[in-house]
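Below you'll find the structures, each written out as structure tokens.
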Structure I
Amino acid sequence: CERDERCVKLTNCPHLKDIVDSRKMTKSFSIIAHRKCAEYGSWWSPTSYYCCPEPGNKLPNKGTCGHSPAVYRISGGKHVGLNQLPWMALLLYRDIKNWTAPLVAACGGSLINNRYVLTAAHCVSKGPQLPQDLVIQRVRLGEHDTSVDPDCQYGYSWSSGKRCAPPPLEIDVEKVIIHPGYSTSYVFHYDIALLRLEIPVRYTRAIKAICVLDAHRSLKNLRLEVAGWGQIEGGITSPVLLQSTLRKMNSNFCTRAYPHLEFNSSIQICAGVEDMNDNCPGGPGGLLMGTMGRGYEEFKFLAGVTSYGLQICGRMGYPVVYTRAGFFYKWILENLKA
């Protein structure tokens, strides 16, 4: 079992047993078959044990969350190493006017524990930011390059060899929880939502959760990074996961840039790219990350969720506005269910 799991009887893992009991026999078997960790008793009446995950109402501790695996680092540019950001999620939508059409990727998100993805409310709420024909269907985890399968990278030199990632994992969304304040806001306040996955995710080298910290953590003097499948030159969406370093900006920059949207520094973060001639790689609903600790104790945490300003980010010094994740820490915990 993984470090966040326990090898127990299914009856001693109620949140996993509830999922199994609610499915038909064939589907239930596929859910727990790869979790089997031991078998005791006689051959004619064995007792099976399964890797029981943490319940969905718990956030992982800093020993489990926010740690990137050792990967080939890409020197220069904004390219991310393979599975370097294993908490990145791609949201997939169904076109209700054409149910046979392939699912469409239109937003990003962050895996915060084995059952929930955090994203922007405007990514799952009908409005000008989300076409009326699209409904959230599924989440893809462990993705790197949407244009190829499998994802592979070479090291610094040809002698380093090639490494390929396991296939990405797609899981249906069971429930969407939008912050109640968002429906009454026309200025992107409370732009945050939770997606409950149909089944718990097993953490692997390619799939891990990012840490979520409370509101008391200061972002002052911290290096911030944004990541996603955002726009690149020519306004097209990058098929490859990209990241850039940002700097937190004075609230006045966002107030002046978007006077009609009533920037609120208590629930939002104003940030911009270091090179103001650059584009912002983070897509809608993507994450703003901070780094804490040193050496083996270093971990990434979710500082914000991309809200607005991406279309003009980098042009003439325009910043991007992020929903401040720490402010909503209590709301997140209250809405996590086992």
Structure II
Amino acid sequence: MLTDRKLQEGFTLGLFRPEDAPGIVDCYREVYGDSFPVRYVYDPEAIVKRNSGSEQYTLVVRDPAGLIVGLVGLFAIDGNPGNYEVGQLMVRRRYRHLKLGQALSVAALTELPPLAGVRVLMAEAVCNTTISQKMALEHALLPTGLQLECLPNPEGTPTSLLSLFKIFSDTPHTIHVPGKYLDFVGGCCARLGLTRSYGNGSPPQTTAADPATEKLEFAGLIRCRFAKSGNNFDSWLDDFLETNQRSILQAQVNLGDPAAPWALGLLRERGFCLGAFLPSWFGTDALMVQRLPCRPQFDAIRLLAGDAEAIGNAVQRDLTTVNREWPE
């Protein structure tokens, strides 16, 4: 159990309590106004409900009077118990000089995962600066992909996100990877210390249900989760693209499905390029490929030298090989 900890000047770091919920709402309003895209953060009852089970674990910093001045959370990733994303780190502006964000980050990355029973931890680091990338790497979160221009930026080019993972517990399994992506996936598995065997893949034999689809309208982004790729995949994909040409599209394809290489080939033919390796995303691993409505501006992306930079280069190279015509 994580117990409250005294910080400098009478501030306290601790786990969420139900009475913190109104202060958390106030914190979101001060930092984001009314524009945060996930609406439950403005509902104290919803915050209490999410933190009452395994859906969310929140750390807060309280001032000496009990006011919530900062927070960070672990958020369960749908579809696979034990997979969590760390995020929504924020500190009220007038307290940022106290380095409370660093205290929250360290606790979220080191003490919350055992409490939550985390098997796989994911983080996303912005790529208009390398500060959050450095913090993630300091705590052994390793890069596995680059999500291109998926975060709106009112001041210019949309921001890309570096996908990072840390593995606490893993089950070896067989994955089916197209030959073009074997080196990329194999490199990610080696970096993360994962044991995988590689199948040959095969075309689908049956019709699959429609994928789970998540629309993030604030970003113009649509994410599709393909747990299984059926023989109706190509017709479904053509219909989907016809009505979503102007959106950023991310397709998460289950590499545990023998039909994954076939499905990824169809996606490449329609302009999708390499995005990210997602360990244990469906219980088995996944590969995310992405399609953008406009040519991305790689010169606006800042990546640390080493693995992060290599991943950025791999994504950029792959984009030049897909069948894609860009609007003028």
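Out of I, II, which one gives 17.0 for mean projected area of the Cα convex hull in nm² as computed from the coordinates?
Answer for the origin of the read-out: II.
So if we calculate distance in nm of label points 7 Å out along Cα→Cβ at positions 179 and 195 for every structure here (I, II), which label has the highest result?
II
If you don't mind, there's one more thing I want to ask. For which of the structures I, II does the calculation of relative contact order in percent (Cα under 8 Å, 6 or more apart) return 13?
It traces back to II.
If you work out Kirkwood radius over Cα pairs in Å, for residues 123-306 alone for I, II, which one comes out largest? Present the calculation step by step, with values, prior to reporting the outcome.
Details: I: 18.8; II: 17.0.
Of structures I, II, the maximum of Kirkwood radius over Cα pairs in Å, for residues 123-306 alone occurs in I.
Kindly point out which one of I, II the value 62 was derived from, the read-out being percent of Cα pairs over 15 Å apart, for residues 43-130 alone.
II
Turning to a different aspect of this structure: I have -8000 for helix-only ellipticity at 222 nm (-39500 (n - 2.57) for each DSSP H run of 4 or more, over all residues; to 500), calculated from one of the structures I, II. Which structure is it?
The correct label is II.
Every number in this text was worked out from the coordinates using simple rules, so none of it is lab data. All values derive from a computational prediction rather than experimental measurement. Cβ atoms are built from the backbone, for glycine too; each structure is taken alone.
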